[in-house]
Structure 1
Amino acid sequence: MRKNKKIRILSCLLGTLLLLAGCGSGLSSEKEDSKYPKMKILLSTTVSEQSNATLTGKLFAREIAEKTGGNIEVVVYSSDQLSGGNMSKGVEMLTQGAIDCAFEPVDVLAVLDSRLLALSLPWTFDSYEEAEECLNSEGGEFIREKLRDKNIETLGFIHNGFRQLTNSKRSVVTPDDIKNMKLRVPGGDVFMEFFKALGADPVSMSFSELFTALQQGTVDGQENGFDLITTNKFYEVQDYITGWNYSYGAFAMAFSSKTWESLNEDTQKLFKETAEKVCRIGCENVVDNEADQRQEVQDYGCELTDLSEDQIMAFKEQLDGYYDRMTTQYGEEACKAFGIEY
C-alpha cells in the first residue's frame, strides 16, 4: 500500500510540475507578444495598387503581421486614397500623424525642403548601383536629416526608376521633337525648368490624375520609370516612349515622427529591420523587372526609342545655364550629398 501511495504522490508531483511548465511557457509567450502592443498602422502610397512601391508596402504589412502574431496591422492605401488623390496633402497628413507611414517619392517630399530635388537633377547617376550606393550613404543621410527636421522619420529607400519620356504625338529623338509638347511633371523647378529649357510646356499634376489626363489629351505626355509606365498602363494611351534615363527617382519609406515616437523600443527595432529587408527587395524588383517591362510596352505596339550618348548630348546642349541655376538654388550641401559637381 505504501508503494502505491508513493507512486500516486510522485504522479501528482509530476503532473504539478508539468502544469507549471505549461503555465510558464504560456506566460513566456504572452510576454513575447506584449513586446508588440495591438495597433493599426495606416500606410499610404502615391502610386497604383500594382506598382512596386505599393507591393513593397504590402510585403512590409505581411512581415509585420507575421512577426507580431497579428498584433500590429499595417493597412496599405494606394493612389493617395487617404488624402483624396492629392500628393502634397498626403505629405502634410504624414507630418501631422494623420497618416502613420508612407512610401513617398523623394521629389514629392521636397515640398517640405526643396533641396531634396537635387537628387533628381538630370543625368546625375549612370546606374542603379550608383544611385543605391548614394542613398545608402551620404545622400540617404542628407534626406533623413532634412525630413527629421520636418517631423518625418525615414527608414529606407527603394528605386522609383530612371525616368523615361512617353507621349502621344511623335517619336522624340532630337530637342526639336519635344518643342511645345504639353508634359505632366510632378512639380518642382528641377523638372519644370528642365523641360522649359527644351521648349516643352511642363504642367504639374498629381499622379492619381495622370492616366485620365493622358487619355483625354489634357496633356500630351509624361515622364516616369518603366515600373509606373507599365503598372499604370500608360502605354495604352501613349504611342511613343523615349528611353533616355534622364532623371533618377526614389521612394522614401517615411514614418510620421508623431507615430514613430509613440512606438516602444521593440516595435521601432522591428520596423527598422523589416524596412531594411523589404526596401532591399523593392530595389531588386525595379532592376530585375525592367527588361520585361520594356518588352511589354513594345509587345503592346509602342514605339520605344533608346537614345545614344550623342543624341542625349544634343539635349544637354540646350540646357545653357540650367545646371548653374539649379545647383545654386539647392546649395552646396545638397549637391555634395548627391555627388553633384557644385
Structure 2
Amino acid sequence: MSDRLRYDIGHARIPADTMRAFGTNALIATGVPQDDAASVVETLVHCDLRGVFSHGTRLLAAYTEALQAGAINPTPDIRVSCSNGAARVAGDRSLGQLGARAGMQAAIDIAHERGVGVAVVSDTGHFGAAAYWALMAADSGLIGHAASNMAGPCMLATGSRQPATGNTPLAWAFPSHGPHPVVLDMASGAYALNKLHMVGTTTGTLPEGVATDRDGNPTTDASKLAYVLPAGGPKGYGIGLVHDLMAGVLSGDGATLIKGPLDPENRVPWGSLFFLTIDVGAFLPLGAFRTAMDEQSSAVNALPPAAGFDKVQMPGQPEWEHFEDRVANGIAYPSSVIEPLSGMADRLGLDAPAGF
C-alpha cells in the first residue's frame, strides 16, 4: 500500500554522517549524554536510509520538546532483571530507543543461553521503527520480533467510531546469507499515523478508506485527520490489539486504551515494549537457515509480476534498495522532515545542515 503515498522529496543529498552529528548535538543540547544521544540518533538515521522518514530524524523535534518539558528523563536509571528465561526492563521515563536497546539485548542474551528469549520494557518512550530492534536480533543470528504500545489510542476498533487501541507496530527479522536480513515492519492500521501526517502536510489529501475525523467519520482531508482505520478491517484490529496487550499488559503498564491520552505533564508511561528472540541454532544449523532464507527470497523474486508491477519482492526489500543508494549518495529529505528539524535547530541554537 505504501506506493499510494507520495512525499515531496527534495534534490539536495545530505550525508548520513552529517545527520548523525546534527541529531546527536540536538539531544545533547537537551541534556542527553553523548553516547546515549548517538545511539538514539543512529536508529533514526537508519530509518531515513531505508526511506522510512516517518520514523526517522523528523522525530527529533518531538523528542527534544518532550525532553525540554520534562516528560522524558534525559539520564534515566534503566534497570534489567531476569528470571526463568525472561527479562523485565524498567525504563525510568527514558527515550524509547534506550529502553528498547536494553530490552532487546536482554532477549538476545537469554536466547543465546536458552534458545528463546523474551523481554518486556515498561515506562519508556517511543522506540522509533520496530524493524530496527528486530534487525538487532537478526544481526546476532537470531529471529527477532518487536512490538510496542503507547498512550494515546488512535486506531478504531471494527464497528467503533472511537479508537480502541494504538496503531500498534510490529516487526519480524530473519538472518540470511544475503547482504541484508529479511524483515517485515508494519503498523496494524492502514498506514502509520506519522506517514499520514507527512502526506497531509504535502498534499492535504489522504487516500480513501484509511483515516477518520474526531467523530469517527471517514475522511480524506488531512486537516481533519484524527484516527487511523485498521488494515484489513477486523484482522488489522485484532493483530494490533493482541500486540498492544503483549507490550502493554505484560509489562505492567497497561493497554493503550487503559493508558488513555498522552499526558506528559503527569508523566504517564508513553511506551511499553515486547521483544521475542529465537536462536535458530537450537533447531537447525544457522548456515542452513540462512540458505533457506536466500532460496525463499530468490523464489519470490522469480515469480511473474502482476500488471502494473515491475517485480515481486520480499517484505523489506524495497527499503533495502533505498538503503544502498542513500548510504552511497546521501539522503534527500522531504520538506515535511526538513521543516520541523529546521525549527528545532532554531529553538536549540544549532546550525542546520547544509541542504536544509
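Just so it is clear, none of the values below were taken in a lab; they were calculated from the coordinates. Here the structure is a predicted model, which is why all the values come from computation and not from measurement. Cβ atoms are built from the backbone, for glycine too; each structure is taken alone.
Here are the numbers for the structure shown:
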| item | result |
| --- | --- |
| Structure (1, 2) behind the derived value 32, 20, 8 of Cα extents along the principal axes in Å, for residues 38-85 alone | 1 |
| Structure responsible for -1.11, -1.25, with log10 I(q)/I(0) by the Debye sum over Cα atoms at q = 0.14, 0.15 Å⁻¹ calculated and labels 1, 2 on offer | 1 |
| Distance in nm of label points 7 Å out along Cα→Cβ at positions 182 and 238 - highest-scoring structure of 1, 2 | 2 |
| Read-out mean count of other Cβ atoms within 10 Å over residues 270-277, computed value 17.4, structure in 1, 2 | 1 |
| Highest-scoring label, criterion being distance in nm of label points 7 Å out along Cα→Cβ at positions 62 and 174, among 1, 2 | 1 |
| Entry that produces 1.3 once distance in nm of label points 7 Å out along Cα→Cβ at positions 318 and 334 is calculated, selected from 1, 2 | 2 |
| Entry that produces -13000 once helix-only ellipticity at 222 nm (-39500 (n - 2.57) for each DSSP H run of 4 or more, over all residues; to 500) is calculated, selected from 1, 2 | 2 |
